[in-house]
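What follows is a group of structures, each given as structure tokens.
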Structure 1
Amino acid sequence: MRKNAESLAKGIIGNPDEFIGRLTVMNKEKQRLTRLRLNEAQEKLIGVLKEHDRVIVLKARHLGVSTLCRAWHFWNAYTALHPQTFAVVSHTRQSAEDLHRMEKTFYQNLPAPLRKPLQKASAKTLKFKDTGANVRVFTAGGKGGTRSFSMSSAHLSEFAFYDDQKEVMATVSASVGDGQIVIESTPNAYGDYFHDLVLQAESGDSEWKLVFFPWFIHSLYSATIPAAMKLTREEEKLKKEHGLDNGQIAWRRKQVRTLGIDKFQREYPATIEECFQSAVPFFFDHEKLDEIERVNLGSHEHRLYADPVEGDRYVLGCDVGAGIGEHFSAFTVVSYSTRQPVYHFISNKIPPAKLAEKILDLAKRYNNARVIVEANNHGHLVLHRLREFRTKNLYQEDGHDFFTTNKTRPLLWSALREALEDGVVEYLDTHVLDELKAIIYKRGKPQAPRRGSDDVTMSMGLCYYVLSGEPLAVTRGVRSSMLDEHIARMKSKRAKRTLPWSVTGGDTVGGY
């Protein structure tokens, strides 16, 4: 009989679904301890965790994702054969303590035949006596952080709210190695590192598996349907797009009245895009940006849309960085005739003096393009070098180089926004579009979000600032014909080839 009980216990412990189903959690609605019964989101997530070692969970609130992740780690530690550490990192000390309290509840309420002795139970650690395996809690940005500890697996809870997401990720990745890392979070800011990870995972450009749980996956998110309830046009659209019923629409309507639409969409998103767009004062109209065709020009420094056309004129705008691995240098070339970008250069490694050589070479290639360089900071050195090279067509105003000031900066941004929102720009590189979408309006001016960049945006703004003072020199019909031809060239295979020129002249492959 005893052997049968031991055999049964081993069978339960060895099966994550069986074991997790016997864990106890605090039911917030009933305010008492109850058995963990997996909801639809939790069932889907545990299936993903069994198959993937890099998982990002983007979620609406109160779906039990954190609970499932802690239960998964607890089971892994319980069944480990070696002294491995299964770590959870949270953004505040309070939330870290709450997550660890959950693990203690798991252990303390296990059925007696399943419970094995502990070697250590502290405010941060549960360590099992037989193997030394443990679950441990950390606070992102806390003293010492995760640097001093080796971990086999990590759960990064509410990752979007960490002060330094990249630093935490670098530290955890180095420690975990080939072990499992699970990121779960509601969204926080458009254009932050978490958003970048989500976009990469969504497009399949990374090793991460993205799992998105919209609010309506939860069966409890439904309400009594009011008598004579009449849906708005927006609600009809949502109902059709997501297969909602009137009870779910009634619940959503009630929550929107309480939270406001912006906060509701952030806390209870229906789509991935909705997650990051709510409650953000974006400078550019996202609907207009969505009308612009996305072109994937790769992730290298040189982004070539189209070669120069004989007889056309071009303007080259340059925003200069230090070239030491931090802020980027960027320049953009735009056609006078079509008003379309034909080239971008983006790098944070090239020093200003060398940047001048690239500008000179590219300006010559694009029919001696007119060159406007922001003279602030390192731009002064670039302009000095360009004059040493006797560069033609350097842009000046009233005999002076162009400086971005409180007076001129709004003019740059306004010229660019007008071009984008008036439908002048037909296509843009994916990276550039994402940068434009991330620009917010804060403290009375447009700027990049925290940990974001606006370097390409500034280089484009310089171009369209110059073009705003130049009338189109061709009729609408001629311009339309030129634009059609231009787009055809851009889409050709030649647009994807390696740049066929070098600073020193001559035809080379990959000359930079």
Structure 2
Amino acid sequence: MSSLSQTAALDAPQSLARLSALEMLDGYRAGKFTPRDVIDEVIGALKSTDALCKVMTTDMFASARVSADHATAAWKAGDAKALTGVPVTVKDLIYVAGTEAKGGAPALDGFVPDVDAAVVTAVKDAGAIITCKTTTCESGYKLTADSPVSGITRNPWHLGRTSGGSSGGAAAAIAAGCGPLAIATDGVGSIRVPCSFCGVFGLKPTYGLVPRSPGFFPPSWPSLAHTGPIARTVADAALLLGVIAGHDRRDPGSLPLERRSFAARVGRLDGLRIGFSADFGYAAVVSDVRTAFRHAIDALADLGADVRAAEPGVDPDLLEGVLKPIAFTEQAAATSARGPALFAGSDQDYRDVIARGRTYSGVDYMVATHRRMIMRGRFAELFRNIDALVTPSVAVTAFAAGSIGVDEIDGRKIDRHLGWSPFSWPINLAGLPAATVPCGCDRDGLPIGMQIVAPWLAEDTILSIAAAFEQAHPWTNVWPPFVHR
């Protein structure tokens, strides 16, 4: 990403806001600054970024300042916990008790939950400070963060381009230096797409590793959606994952696993078998993304990995024949109690998805589910011979802000809703863990990501590959130009 602007993290206003979570904790421990110092700068960064990019739905600045004072006292008393004093944002599909949960939906205007989501409870118990709710599209239905509630969320690298989504506010805020950590969700790529477009690290854990309840409202795409961390550094994401992963009986998809820590071990990748696919055998991918991905594969080989071509056998008709019957039906079911009047303020594209979801039969849904299981088996077979699979994160770079997507790549017609992100949603169908790491930029200076996929519950493999790549090709000292104005 050498063509992007670079500035040392402490050389500009709100420099504390741009520290990593681990750097913040080290600074607190050494008495160099306090959580209140950090929160004041983070609030300033959020305000200036929101004015340009629209990354927040609801600020929690008053409570954040109070929490920062409590955290400052905790550090002085020697009573700090894993994340004491570290700022974190929460996507607006996730409940924070006492704070409006708009979820991008006009129908939810004024709705205030009285309970925290399990992940919110976890970060609060660990001492983190929630600064705001971040933008999303309505019910997380598309891969941008634009909604009738919050407007258009823009990319800090180019304000005329989208941040991606649906966790676009979270990724854009991290990219712009508004604190180190974000909690986001991913149903068909909603962590990986915006992180790829905004040049930060995002991890979708194994399905069920991180609980989604209570909240995550409405429960759209319940068999597809994951909750996970977004961060600038791999180590920070590992730290947050260790806090939020764990069993919760209120979520029927939650895995009954003991809590544990996750490590971003930095080192070589000698002997690690990494398969790669540039297009899943059929997908249209722009040339700049293909070039950056090819360079990333070479970099993994330089780190000692045994790099080899590998194709999971994704059917070209998977989008129409499997994903849409499942995803659109689940989206329609999530809103089935709403009358037509409650959709009056919704985007037409969202209404179209709901209408399409209502056309599928129970047989359609179950046939798609059967095909989904066949595809899952193909991934299981693939991982008998490799330890991880890498692909481009997205087939394109950030397109025009305010649009739902592109409908053509290099002269090939594609589905404008999901066709330009062919590498993300198959991984949701399989329930596999996957992350995106920045691996370059296009000719306009827009970030490009590489997706790392591993077998179920092999998050440590992903983190090790990402940490090694981060060390060899660092991106954390790279900032959008407007941050330094």
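Each reported figure results from applying straightforward, stated rules to the coordinates on display, with no laboratory input. On a predicted model such as this, the values are computed, not experimentally measured, just so you know. Cβ atoms are built from the backbone, for glycine too; each structure is taken alone.
Computing FRET efficiency 1/(1 + (r/R0)^6) of positions 58 and 410 (r between Cβ atoms, R0 = 41 Å, to 0.05) gives 0.50 for which of 1, 2?
The read-out was computed on structure 2.
Out of 1, 2, which structure matches 26.4 when Kirkwood radius over Cα pairs in Å is calculated?
Only structure 1 yields this read-out.
Name the one structure among 1, 2 that mean count of other Cβ atoms within 10 Å over residues 290-297 of 18.5 was derived from.
The value was obtained from structure 2.
A value of -12000 was derived for helix-only ellipticity at 222 nm (-39500 (n - 2.57) for each DSSP H run of 4 or more, over all residues; to 500); which structure in 1, 2 was it taken from?
1
Of structures 1, 2, which gives 5.2 when distance in nm of label points 7 Å out along Cα→Cβ at positions 50 and 458 is computed from the coordinates?
Answer for the origin of the read-out: 1.
Ranked by relative contact order in percent (Cα under 8 Å, 6 or more apart), which of 1, 2 sits at the highest value?
The maximum falls on structure 2.
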